[in-house]
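Next up: some structures, all given as structure tokens.
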Structure P
């Protein structure tokens, strides 16, 4: 057993007693957030439960093929309906986040809820709000944990091909197609089990990575040719302002993975992608080796994540944020020379 038998039994007891369940995830949902949410939605429906999956805002079109995608509710487009569902819910799942402030505008509704919370997440420093918490920072993705949760609930027979697609998509995207250090033998074991059950992994890869619109590729080309900058010898960054994003008709997910291009430069051990949004600056950090971007993001940019992959945000001006990052990184030159 990877999780406490008591916690598994308690979670299943809450599920069985709940007449209405809401599944939530973090703002700007990625593949792991969407995959874990839709896997859980499909699972709960097979158990005969009335369940709803609410996301704070829209997610990339290349994730919209997953089973039950048409049932996803977007909070910033259906606020009143979502608030009503949350207020009526008896059980709420927190998937792929562990602090309520990660849910954006959904936070107030969640704070006001009288429901019990079950958390399933793999990020550092979980909050104390859930009644039951499944927190595993060694897992490469929340989807990996969803698989274990279902199996350890003695429901492996309910892992249909539809649920398998969602789980595999989340594992694949959050592990960098199985190349990050967070990938464990168990990660490959789950993938193998899903493929044994008939999953077409090549199709999922095509749906996620081979569905680019021309604008996205042009934006990527511009970012790499004009906005990629070295900081000293061991760091790099890409900075895109709002005007540029509008010029290339930026859609959610269009800049996904840009930071990895900066990190791929020979000798670079930390990289950042800094993007100007409508209300705040968003930052994505990646590192190689021992430099802890989770700690870096928490200390300087109201963020967090994992040792080698984290995110942050700031309400300051784009130029100020950019200079702050550059100065911080330059002050850590010796730490990055490994």
Structure Q
């Protein structure tokens, strides 16, 4: 009888498996765009439901028919733009020139950071070679939670970016101004934290038999004799979950008012939505109420299919 073989379980592509630095991610790369507009948006994961859409794939067997799709609802209240940061090129990469703040800052912002004193920092931009402008935004959650503060990248050349930033200073940004239905986006978030776990749950190694020296949920060997070290690829116990993950090319099926997609009794462990509802195809990383960052696709697919939603389930998700 031939020996049974199987590949090693557990992906090695996400090493090292350690906790994220903060509960929401930081975006370092943005796609190229000639239009001066924000390239990202943020919202809160509310829950899941299902929809019926018309299949627009010409190669599908069910082309032109209604098909079932699970979707994730992201609550997207408007973002408040309270400033912008200017950068210039240096030998060590981008170097900050100055940060310009709006005249009136939200009282809600004091819960997240120390509100800066009012000063005219825009004069520091005179005569400087600005390489990049990024908006400073904070969220406005509809539940009891301090707002998150982060940067939002802009498209276009630096001159257009500076003009757009000055125009939007102190205003609010809506999800409909950044994305539209049928767009493909990258979803970035922090996964559910599961604490310190053993190699069986962390990597899916085999549970040993009863005669294995009373070590049933451990690995049999840590490696060879020479060299005398334990390699990083050996499955061992450690942190599981609460790690930053990026999922590429998720399709936006619909952007609609909250009342059109909110279930009868609200979303389980979330309640009612406070902003526009962003409907993403499939599941999204992270638990309920965790902030999700949505970026314009950095590697868009060659073939794109339009989203034609015919039915959205608003039945109760409370399990009653």
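Here are the numbers for the structure shown:
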item: Identity of the structure behind 18.8, 53 (criterion: Rg and Dmax of the Cα atoms in Å, for residues 117-252 alone, calculated), options P, Q; result: P
item: Which entry (P, Q) yields the derived value -0.21, -0.59, -1.00 for log10 I(q)/I(0) by the Debye sum over Cα atoms at q = 0.06, 0.10, 0.13 Å⁻¹; result: P
item: helix-only ellipticity at 222 nm (-39500 (n - 2.57) for each DSSP H run of 4 or more, over all residues; to 500) derived as -12500 - corresponding label from P, Q; result: P
item: If percent of Cα pairs over 18 Å apart, for residues 13-124 alone is computed and equals 42, the structure in P, Q; result: P
item: Origin of the derived value 3.4 (distance in nm of label points 7 Å out along Cα→Cβ at positions 21 and 293; candidates P, Q); result: P
item: Read-out distance in nm of label points 7 Å out along Cα→Cβ at positions 245 and 277, computed value 2.4, structure in P, Q; result: Q
item: Ranking P, Q by mean count of other Cβ atoms within 10 Å over residues 69-76, the structure that comes out highest; result: Q
item: Test item: mean count of other Cβ atoms within 10 Å over residues 85-92 calculated as 13.1, pick one of P, Q; result: Q
item: Among P, Q, which structure scores highest (criterion: relative contact order in percent (Cα under 8 Å, 6 or more apart)); result: Q
item: Mean count of other Cβ atoms within 10 Å over residues 29-36 - highest-scoring structure of P, Q; result: P
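We did not get these values from a lab; they are worked out from the coordinates using the rules stated. All values derive from a computational prediction rather than experimental measurement. Cβ atoms are built from the backbone, for glycine too; each structure is taken alone.
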